[in-house]
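The next part holds the structures, each set out as structure tokens.
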Structure 1
Amino acid sequence: MLIEKKIEVSRYDKICDICQVKIKQDMACSTARCEYCGKDLCEKCIGVEKNTTGDYREVYCGRCAVILSKYQPLIDKLEAEVERLYDECIRECRNS
């Protein structure tokens with residue numbers, strides 16, 4: 001005797017929060033979400049994508065990319081200063 005089981009499957013489509021098109025979902029690493037505002041993005045709505053070596057993409061929507069460009073020079077300068085201070089601290093520790 002063959003017993004038939006009914007299984008219900010739910011599937012959720014991901015929609016671009018900017019242009020409302022369906023986002024193709026292959027693997028987790030293929031999805032794009034703005035690092036700052038958290039919007040789900042299709043390929044055409046990505047403003048900037050950083051070149052990363054990890055499994056996940058680092059992307060920004062166009063609006064956040066413009067805002068980031070205003071702050072990025074100062075962020076880079078301060079990060080360089082922090083790195084210099086760490087180097088100075090390590091040098092002092094090794095020489096003591």
Structure 2
Amino acid sequence: MTQHDFAPLFDSYPGIIHRMPHEFTSHQFILSLAQAQQLEYINALNDYRGLRTAPFRRVHAILAKHLKAYPDLVIFIRMESSTNIFGKRNACARWRKV
């Protein structure tokens with residue numbers, strides 16, 4: 001399994017969460033994170049480029065799951081259908097700021 005140091009991306013979560021609307025999806029969060037931390041986001045994708053599965057899917061899953069590490073900032077509401085960065089609809093978490 002590919003290893004990547006996501007700490008620089010994770011460190012920016014509080015600031016990104018602060019700028020998000022009161023409720024948001026993981027897809028919306030990841031897009032905001034990627035825009036704010038372009039170099040670190042690209043580095044993460046680059047480290048997963050050799051996987052048989054899509055590097056975007058793997059990296060985005062890691063980024064979305066890490067939102068659970070901030071229970072003082074966000075709470076999980078439910079799973080729902082949402083449009084990802086490729087314009088495709090798939091399941092995604094909805095979050096509410098605390």
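Upon calculation of relative contact order in percent (Cα under 8 Å, 6 or more apart) from the atomic coordinates, which of the structures 1, 2 produces 18?
Details: 1: 18; 2: 33.
Only one of 1, 2 returns 18 for relative contact order in percent (Cα under 8 Å, 6 or more apart), namely 1.
Once Rg/Rh (Cα atoms, Kirkwood Rh) is calculated for every structure in 1, 2, which label goes with the largest value? Display every interim value, and only then the final one.
Working: 1: 1.29; 2: 0.94.
When Rg/Rh (Cα atoms, Kirkwood Rh) is computed for each of 1, 2, structure 1 gives the biggest number.
So distance in nm of label points 7 Å out along Cα→Cβ at positions 13 and 85, computed for just one structure, reads 1.8; which one of 1, 2 is that?
On the way: 1: 5.0; 2: 1.8.
Working through the options, I get structure 2.
Check the numbers for mean count of other Cβ atoms within 10 Å over residues 53-60 across 1, 2 and tell me which is largest. It would help to have the intermediate numbers written out before the result.
Numbers: 1: 13.4; 2: 16.1.
Looking at the calculated values, the largest one is 2.
Read-outs throughout are calculated quantities, based only on the coordinates presented, and are distinct from any laboratory measurement. Bear in mind the structure is a predicted one, so any value in this text is a computation, not a measurement. Cβ atoms are built from the backbone, for glycine too; each structure is taken alone.
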